[in-house]
Structure P
Amino acid sequence: MILLKNKQYYYWNEKSVSPWIKYNNEMNYKFENISKILFENISLKKNQSILDIGCGAGQTSYTAKKKVGANGTITAVDISAPLLNLFKKKYKNIKNLACLRKDIQKTRFKENIFDHAISRFGVMFFESPLCAFTNTYQALKKDGSFTFVCWRNFRYNQFFTIPAYSVKKNTKIDLPEFNNAPGPFSLKDQSYIKKLLKQSGFRKITIENIITKLKISKIKTEIDIMMKIGVGASMIREHKIDNNTLDIIKRDISNKLQKLFKNQNHYNAYIYRVTAIK
């Protein structure tokens, strides 16, 4: 097993990943519409073999498994040992649904073994996305598809902007720079995505601009999640913020959410659905 022990490795394998365990059900509920969009145009058939990249605790892997049937196989890969442990607990009794601790940037599967590759928000965290996409390409069968969803521009995604701007307002900490470095918005530019996929060998590249909705939980739960997951949470993690200021941030987020939820019962979400063919 070869894993790049970089910032992403430590984030997904140390204490910082614990909110993704604690709020796994809530995040899957929040991303229900995203998951539907991911699978909308993929013609998964019985007995096919699927690669799920950045599978986390396995929600999309399980959905894919139901589509390919008892004899279809799902190979789900992630670098996070804690999330894969949860995956195993949830799906240990399901045959042909395997999760592996592998970094697709450094892993070359046998060639031509998967009918499709999928990912829900699992491809934005690569130090070497070209290596990851190239390894995905070679593992697909001829005419196999690679379909993933990723975030578009930060400023249009309320789940990220609300806490991040609250942190900025109450601490004077600047927003991070959103570029091609690993992070939720590393694939915000369509031209960059196309370049990576073309250089990896893919053809028939389609990038759809989609506006959808993230589902919401109780306000207290939303605040807890926002303080631990996302851009605002990373701003908090990377700076020493005293408890009094953290309480002020929480109250500010609460006020913003109460105001927002008077007019809508969701967060606006701007994503890409990307499809490419081998």
Structure Q
Amino acid sequence: MQKKALIVDSDFFFVEFLSELLTKRGYQVIKAYDGKEGIGKLEDFTVDILFADLVLPKIDGKQLFQFIRKKYNSRYFPIIALSGIMIENLGSLNEIGADYFIAKGPTDKLKVKLNDFLTEIETQRFSPPTEKKILAPGNIYPRRDAVELVKSLQFHQAVIECAAVGIIIVDNDTRIINANPALLEIVGKSLVDVINCPVIKLFDERSRAKLTNGLELVAQQFNLEKVSFLTTFHSRVMNTLISPIRLTENVVGWVIVIEPVSQDSRGT
């Protein structure tokens, strides 16, 4: 049976480069261009190997790997993080969740490195390596701008994760692409349960119409910054606020904040 490889990378040309290499090695290649699309492909296909960048739109590589580990923990296949900022993540390899780490570099050298790597893992039974190390096509050193990018991404994710209120990031198709620990505690679910799930499924039947109307209102009315309504999660009354995410005047998603309501304000 032909093996399947999933590539998740926002760089079209790199996806084509890696796809050609894998096709020549006999793989059926499945392509995705952001982390959310990658999760969708995993729901549609059983893959034998996965390559993904660390910096991805919507759901980043680290979140993607963590999702795979938790949801498909009984399905063992090599997970390869392949990124242009791999060296800058050297100190946090254990936190990323991949089995192998390959730094992007000149494609001629990278092609040789990837073919050698694939030959090695194809000729032996897969077992996650005990030592986390980076395979690099030649000498690659940390770059100041890339280090700053990594720090910036980590900071913004930390802000969401440390917030005392529940936060949901919703894509323009109303599926969830991020949720913080406070939100997961409120709804009583794990991140695996909510990622790529339609946001409406988090709410009870009585609140779903309010949620849908709120999403539509802030998307359609440019001057409307937010709408709010009361809902209940596990007998706890909560205030839900919906705000649009706008890029160049287009709504590309929503931020939903869920916070407890004080006894005095429930009637407002």
Test item: relative contact order in percent (Cα under 8 Å, 6 or more apart) calculated as 21, pick one of P, Q
P
One of P, Q was used to compute Rg and Dmax of the Cα atoms in Å, and the answer was 20.9, 67. Which one was it?
Q
Comparison of P, Q - label where mean count of other Cβ atoms within 10 Å over residues 29-36 is highest
Q
Given that distance in nm of label points 7 Å out along Cα→Cβ at positions 69 and 109, derived from a single structure, equals 2.0, which label among P, Q identifies that structure?
P
For distance in nm of label points 7 Å out along Cα→Cβ at positions 133 and 205, which structure out of P, Q has the highest calculated value?
Q
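All of the numbers you see were taken from the coordinates with simple rules; none came from a lab. Quick caveat, the model's predicted, so the values are computed rather than measured. Cβ atoms are built from the backbone, for glycine too; each structure is taken alone.
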